[in-house]
Structure I
Amino acid sequence: MTAEATPSVGGPPPGLPPLGGPSATGPKFPESPHLSEVGRRMRDEILELLPLLREHAAEGEALGALAPATLEAVDRVGAFKVAIPVELGGYALGARDTAEIVKALGQGDASAAWLVIVSSAGKGALGFDPKARDEVFAGIDDWVGPIMFGATVFAPKVGDGRKVEGGYLVKGKWSYGSGSKHAAWGSVGFEYDDPASGERRRAMGILSRDQYVIVDDWHVLGLQATSSNSIRADQEVFVPEYRVVHTNDLLRRMDGLRGQYSGLAFKHSSIGSMVASTCSFAALAIGIAQGALESFLEQAAKRPPFNLPYKTMSEMASIQVVAGKARAVINAADAVLWRHADEIDRRALAGEDFLPWVEPEITMDLVHQIHECLRMVDGLLLALGSSAVALSNPIQRAVRDIHVLATHGAFRVDPMAEINGRDLFGLEPFPMMAALSPPPPGTGPSHGPTPGGVPPRP
């Protein structure tokens, strides 16, 4: 069978059991006590939407943004508001709820799932002056899509600014603005010279849509519909004081939100929120893998093998072995993910914090699962053969999307393993945000104290 003849497929074939989620026989294990009615409702509605998401995934890739039907459907479920306070029109869901929703989305359109995760940038506006918060969320009820995106906030290189009366004049280019084509506001990082002290300082500012242009530079291997374009302001734009927060003050402000709003999301500590975010990205990888396996099962049950006398590939022992191992990878990744997501929520409800040195170990567990899923998805494509490389075949999209996810700096195995290895050998830990650390003497101006610096173990 030629690649050109490959139909677009998705979902388990008739007669094959589903790989996860609600089914006629129920889940394999009792559902988590931390899965709320709202989270269950969103997850189940998204699972019902999988045919639509899969149908429009290629359209989103061509647009470099979510297809209109996908954007509207995901917004209608409420998924772009999972991190927004209840008081401001959102749901403030916990780690388990959010991971369940993201995993379900990942089975149909990984770009949509990615944008649900990063829509938490809107939560960042809560750390600003209340006037900025009110400005950002004024249109939340009518806005379709994420309300705000972030671009180059914590990167080593940010935009340039200067202090003026009432605020700052800012210009620059900010990369990786996921959701930039869909969001109402953008948050960006910039540096400026403090007029009083002469110190080089770093800050985060909120820009309105009329203060930047979107650069046509998101031409990448996968996650193409995330609209992770750069944005640019070639001329200085004015950012009022109330829409600016100094970066070394941001984590303190965000931590101060704990308990100020309703919902489990606002019971998490700062470290709990950090690992909850990593849980969501691991859930995306697992969702991609599960969707790919469902498609693999459907195709293998229909296709004849190239050079063996079986009616379909599903009769081949080698294909059965691939499928069996793939399911084990998903089950193992699920076990790790749900353990950590539930523990994050349990601690939040109990008022217990995570100690700083626990975060790298949890993150390493989750990053490892991302890469296990990547290898599994690669194996499905190789086992299915040349028919899987057709652009109409969802498995090739799964391969591309999960590779882009795994190349993100936060999810690369070896750097994360080094951080954990230092801990195992009792060596001094790195700061949580190394890019914001003071540079070594003689290498350049300091950015100030490191937010989230890791204290030594007792």
Structure II
Amino acid sequence: MKATSRRTAFLTTTALALTAAVVVTLTGCGSSQGATTLDKSAKVQLTMWTGQTEEAEKLVEKLAKEFEKDHPNVSIDVSPGASSTEDLLQKLSAGFAGNNYPDISYAFGAWASQLETSGRTLDITDRVSDPAVKWDEFSDAARKTVQPTGKKTIGFPAIVDNLSLLYNKTVFDKAGVAYPTADWTWDDFRDAAKKLTDAATETYGYAYSVSGSEETTWQFWPHLWQNGGEILNKDQNKATFNSAAGVNALTYLRDMAIDDKSVYLDQTDTKFAQLFASDRIGMITSGPWQLYDLKTAKTDYGVTTLPGTKGDHQTVSGPDIWALFDHKDKNRAYWSYQFTEWLTSAAQDERWNVAVGNLPLRSSEVDSPAFQAQVKAYPGLDIMAANSVNAKQARPTVPGYVGLSEAIGSAISNVLQGKGEPQSALDSAVKKSDQALSE
């Protein structure tokens, strides 16, 4: 699981920064004209960039060979596409400029709006509206990520995740605190965190990143959304997280960190998980990528949904996508769609995403023997899969998101360390975010 599943929500600054370069090069020359009428029996050569590690790559290659066997006129050249997933965006950018880009490519969700505005993606909205596709089996966040502007559907979800509440049973038992339930409110959570904290043993009830990275930022979004706040306005060109909802959310975290002293403030983004695994932190909010390490450490843990506000238990997800590209060739477009729909069907997803330890793409897979075998190996994975229904909103995929993330991440970090007040810190972050969104 550890070697093949990826922490999709964590987008590196380098990868995100490359989006600016894409905007410049996406407007290059158009692709040459291919088949203008569809011939389903015509020979077709497709190129697919998977962005995967070796084990997952081999599984995709195997599945592609099966598809080719069933469709002898179709040949699919499958490769990672680049030395790392992060490098795919730069490779796509260069490919657009030189008319040498794939038919299908893995892409971080944060790239979706740039890919759509390139004019090089296929729009498959009409096709996925077919009831046979069972589009509603994908989570709301996953569907929204492949529909970045709401005007086009540029591909299929590829990998999904979400934040759930993980709790250390050893820490809870030692403190005599009842385990969290799916009905917990944030008041319940705060009360438990205080009881779990023990200064004498340097044990904390909760942990939060103060690195200022996307780790800091995306952990904040469920608090904002559950309080009724929004990251951006409807036009997605102005930040709105300094609303009363945002201030209330940040004040809550500040009070836990400074007044209660129940939060371990992590400067590294990695130490908190290690401390949780070694019974020094009672609760963390994390995802499926964490379970391998907990199993290895033999940590006695449990998983449930995030605490809620007035029954709202929204979480945040970091979906990645299979983007489909237009080569002005109806045959290539047809078979690109057919293969990707087949690959993301429940039957095939169980043999790829589920097989490598990722959450299933579709809700219909949760009860499958394949996924239940993974749940047995990694307890709590089923809770995380069910939690996908709480992933109702997608993080923005606008070009200025990296600047926005840095701005609010810095604000959150400062406030939690006693270096500012929630309202003024968020106001300042909004000004910086709006500047990033306008560039």
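Each reported figure results from applying straightforward, stated rules to the coordinates on display, with no laboratory input. These numbers were taken from a predicted model, which means no experiment stands behind them. Cβ atoms are built from the backbone, for glycine too; each structure is taken alone.
Consider the structures I, II: one of them gives -11000 for helix-only ellipticity at 222 nm (-39500 (n - 2.57) for each DSSP H run of 4 or more, over all residues; to 500) as calculated from the coordinates. Say which.
Corresponding structure: II.
Among the shown structures I, II, from which was the value 19 of relative contact order in percent (Cα under 8 Å, 6 or more apart) calculated?
Value 19 for relative contact order in percent (Cα under 8 Å, 6 or more apart) corresponds to I out of I, II.
Given a value of 4.0 for distance in nm of label points 7 Å out along Cα→Cβ at positions 166 and 238, point me to the structure among I, II it was derived from.
Source structure for this number: II.
If you rank structures I, II by distance in nm of label points 7 Å out along Cα→Cβ at positions 270 and 318, which sits at the top with the largest value?
Checked I, II; max of distance in nm of label points 7 Å out along Cα→Cβ at positions 270 and 318 sits with I.
Name the one structure among I, II that FRET efficiency 1/(1 + (r/R0)^6) of positions 342 and 422 (r between Cβ atoms, R0 = 25 Å, to 0.05) of 0.35 was derived from.
I
With Cα extents along the principal axes in Å, for residues 78-197 alone coming out at 63, 38, 24, pick the structure among I, II it was computed from.
II
Which structure, out of I, II, was distance in nm of label points 7 Å out along Cα→Cβ at positions 366 and 398 calculated from, if the result is 2.2?
Source structure: I.
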